[in-house]
Structure 1
Amino acid sequence: MNLSNITSNESMPNIEPDREIHSARTSTAALTPADYYAIWEKWENDPRTVAGEQRGQAVARMKECLENNTERLDLDELGLTSLPDTLPPCNKLNIIENKLTELPTTLPDNLQTLNAAFNQLRTLPNTLPASLLSLNVYGNELERLPESLPEGLKKLDVGRNESLQRPNRLPPNLESLGMANCRLTELPTLPNSLEKLEVDNNQLHTLPDTLPALLSSLLVSSNRLTALPENLPGSLRDIYAKDNQLSQLPDLAHLPQNCSIRLDGNPFSTSTLQALQHLYINLDYQGPRISCRELDNLPPVSLRNIVATWVPPEQQKSLAEDWAKIEKETNSGDFNVFLCRLATTQNVKNIPEFKQQIAAWLLQLAGSFTLREQTFLIAQEASATCEDRITLTHNDMQKAVMLHEVEKGKYDEKLPELIARGREMFRLEQLENIAREKVKTLKTLNVHSVDDIEVYLAYQVKLRGSLELSSVNKEMRFFGVSDVTTDDLLSAETRVKTAENQDFPRWLSQWSPWKSVVQRIEPERYAAAVEKQYHALENIYPDKLAAELAANGMTGDVDANRIVGKRINDEIMEEIDMALTHEVLSAKGASSLLDNLWMESLISF
């Protein structure tokens, strides 16, 4: 049988040109490439083609698929109003964003994935390929689904088909079902195999009492639900039930820690919100992460009660009176919010000793008004919604503790510990500079949504061990969105260690807490150094400034006088401060504290 006989007009009334060949071939040998090309050519030249259809482009892609025996055929966004009845063999067919009102009756036998989202489909073929695993017809005009969908279908998305009737039966092996924006008032019977259910933006009043045991994702926001099932499966990892009519909640504490629940926009009773608030601040709570913006409208739990959740029971009573007075201090409310949010961070969940560290810190705060004043002021800057902002703020508070202890003389007789604290402050300062550069680079490159907080915290947390940053928290939640790479971290570590070897002695000599210590432990040497500085400013500074201005032809230049004068002044002060630092450490037999620490580590890079 040759092609000219097949395409003759004899005995073929009311059959479209491409269907003639297909009909004649159904019970004979497989189509040849020439057969396919003839079918597609007639489809391309069909007089019913609508302006804007790119049928030529579609034919070119089908030929390429056929000739290369590729698994995937992409016919998306070509303005097509129909498809040829015969498509090339393929496993994946992508026809999204066309103007199709129907699909060919016969699709490729081995088709596994069909994506026909955003068309104008009113019906689907009654028989779809038995091999089909994934069917996406989101955003069409379907009124019903075929009575029998393929038994092996695992993923089905029929969302945004607003006239769709509820299907009577779903495939028994279905794992993911999307029926958002379908005006559903009731769900179909769900198969036991289901792992993801997405039915947002419908008119559901209830959910089944028993949900599939394997369900991990339940997305039911923007419905009319008045309750969630009492026995939610322990397999759940995501529950989105925002903007419903929920007033109460079932027991959620049995769900795992890695389950995230969003409940914003529901008319919860005051008692329900108070119960959620209690979970929020309970450090022993091991349940899911629950988010509900209505909690922001509740009066905060008193600071004394928040503190009580951190300290051991035997200390709670003795601290109650102290913190009852403290909660009246300026900015104590900000610190209250900070402590509540700190209880939800990864450090609390994953580091057993973290709670004990915070308890000791709270005892220290209770005994020092100055430290509280500094700490509460820092708490003002913490966001109530960003976990990593809370973690970074806590890091800043620990730096304040360190400085407070130095200023109060804790390390006056412990110079090795003092220098270690100074080195840590130096490293943190260097990391802040590096993070600032990284943020600037990301913004220059127009990286989407640069988060300064995540960048700053990423350097601190990820280099905590290698740079011996004891005041820094061990964990952060959103490192993945910081855009800080492994190479960035290695480079930063090298830069900090190199800078410390080269510049730490000079930095230490200028560090205000160190100067306070020197003034206390070596008052005579300190006074002598101050006298040298006054003498230098009166006798050395004027001559140096005049000489440099004259050498550069800038005598009488007011701006040059100011800029050059400051530099010369700083150089004179630093030289005297450096001499004082070396003199004091030498007198204490501690000169080695300024030796380079990182030589071996640097060689390894």
Structure 2
Amino acid sequence: MFKKTVIASALVLGLSACAPKAPSTQQEVDFLASSLDMNFEIVTNHGNSQGVECGELGADYAACNRINLVLTNLGRDIDIKEWQIYFHSIRPILSSDNDAFKVTHITGDLHKIEPTEKFTGFEQQKTFEIPLVAESWYATNTDFMPRAFITAPNAEARNLESTNTEDSSEFVEGLSGKQVYFSELDNNERATASSRFKKHKNTQHLDVAKEILPTPKSVEVTGSELSLETGIDLSSLPLAKASRQALVGQFELLGVEVSNSGIPVKVRFDSRSQVESAEGYRLEITEDEILIEAHNDTGVFYALQSVLSLIDPMSSHAIPTMKVIDHPRMEYRGYMVDVARNFHSKESILKTLDQMSAIKMNKLHLHLSEDEGWRLEIPGLPELTEVGGNRCFDPSERTCLLPQLGSGADSNNFGSGYFSREDYVEILKYAKARHIEVIPEIDMPAHSRAAVVSMEARYQHYMEQGEQEKAEEYRLIDPQDLSNVTTVQFYDRQSFINPCLTSSKRFVAKVISEVKAMHKEADMPLNAWHYGGDEAKNIKLGSGFQDHSEASLEGKGSIDYPRRINLMSSLLDVWI
């Protein structure tokens, strides 16, 4: 009897070993990420006139749209019930109409779809349509963000392959007809390839006198040429070594050799000359030399940028002889780069500085912090870049910020990254060599969620170590402040630095002192500090605006709403 039992048990175990193993939750999540197609369809951007009670749903200006979120399982049946799909929507979702799914706003543009008890599973080839009402409008494909992602308990999040692209047309049904208009009162003509061609078909090539950008105050073309085939001699330029090297690089990039045997460049400084400003210059190109007259080295640098603009690298290195008088019309000639919402590398910024110097721009405004990211290493506060410099899916936000702006589940995209201290000093030195001032912006007290969350991670870390004083040293929120806040980009009170806290003031002083030290090391004056300072509202009084024709309400701003709609519509040509 014992022998029979042993044999029977062995047979059962053997048969069990041969049975197919049930997929793990992670395997199911991975399979859905690769096989689940997500698509968005615009039904109407004019919900209020199509029977939707936009105002009652909480839409600003009572403006809302209707869209369909469509999910199709292109693979095998998947019987997984406890899943969540997160997606990015720059318009808050106000309602959903499919009782098998629940849609919840998380923070910022991040929303979550999860099943209800009526969800029966992802059957093969089955399509689910989730009608949604969202605030405002979706007027272009780029109003939709990529990289929705799926997760489940005890499984890592995975981006949905159908949305893991920068080309939103792959998951957004094409917009057409009235869908591209903000309101039914919008009569602006939308730009198309055909209308743009028609508008610009008579554009003429600039003549030689206008090849210098920006156009100088005066140009006299004298009718001959100067050949740079033998190169150009920059050895006697009265410029800092770094500025001279910047020019050497630009000439060599255009195929012009820089050597002592090249065409001579002669410079004379004269404050009594016809040069009208400190950055101005007089330039004369003859058949055998280049003559520059300026007040200072910036004028000399700009004169040689004008010479560079005359070189055609695709033909002979002959430039027209001419006389130029030039000076900036505007003292501030700036360009702003937002590296906070989406990060751009040091190399990208250096290339930008090269292009700025070519057209004689002199201010780079670097937007270094936002709700969605902190992009500059601050010695002594590593959490700012370890947490605030990365976006990934960590609901606790102890290791990174939650995904925003289409960054998806992982950190392998523009949502993550930061400049080290050494990177920033290098950028400053590179800019100085090109006569460009860098103006850092650390946005506060609003648009500061990256800083606030980072300092909360710091707080939690040191409290776990039993170091309360260190934990609270740079904390930026008051846990007893229970303000119910929705910011203009749909964050809660963690978007604001609390200015009433001593620790907040200590944090600001720390950041400014460290950035000031970087500028000092790079010998770049810190003449301006940009605080941002915008949109710290919706905290104590009522929020938002109303049309000026309505009765005044406390805490509401007044705005000419129809005029605003038409103005924004006219700007759409720039966006698409």
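Here are the numbers for the structure shown:
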item: Structure from which -14500 was derived, helix-only ellipticity at 222 nm (-39500 (n - 2.57) for each DSSP H run of 4 or more, over all residues; to 500), options 1, 2; result: 1
item: log10 I(q)/I(0) by the Debye sum over Cα atoms at q = 0.05, 0.08, 0.12 Å⁻¹ derived as -0.32, -0.75, -1.25 - corresponding label from 1, 2; result: 2
item: Which entry (1, 2) yields the derived value 1.1 for distance in nm of label points 7 Å out along Cα→Cβ at positions 241 and 433; result: 2
item: Relative contact order in percent (Cα under 8 Å, 6 or more apart) - structure with the largest value, from 1, 2; result: 2
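Where a number appears in this text, it was derived from the coordinates with a stated rule and is not lab data. Model, not experiment: these values are computed from the prediction. Cβ atoms are built from the backbone, for glycine too; each structure is taken alone.
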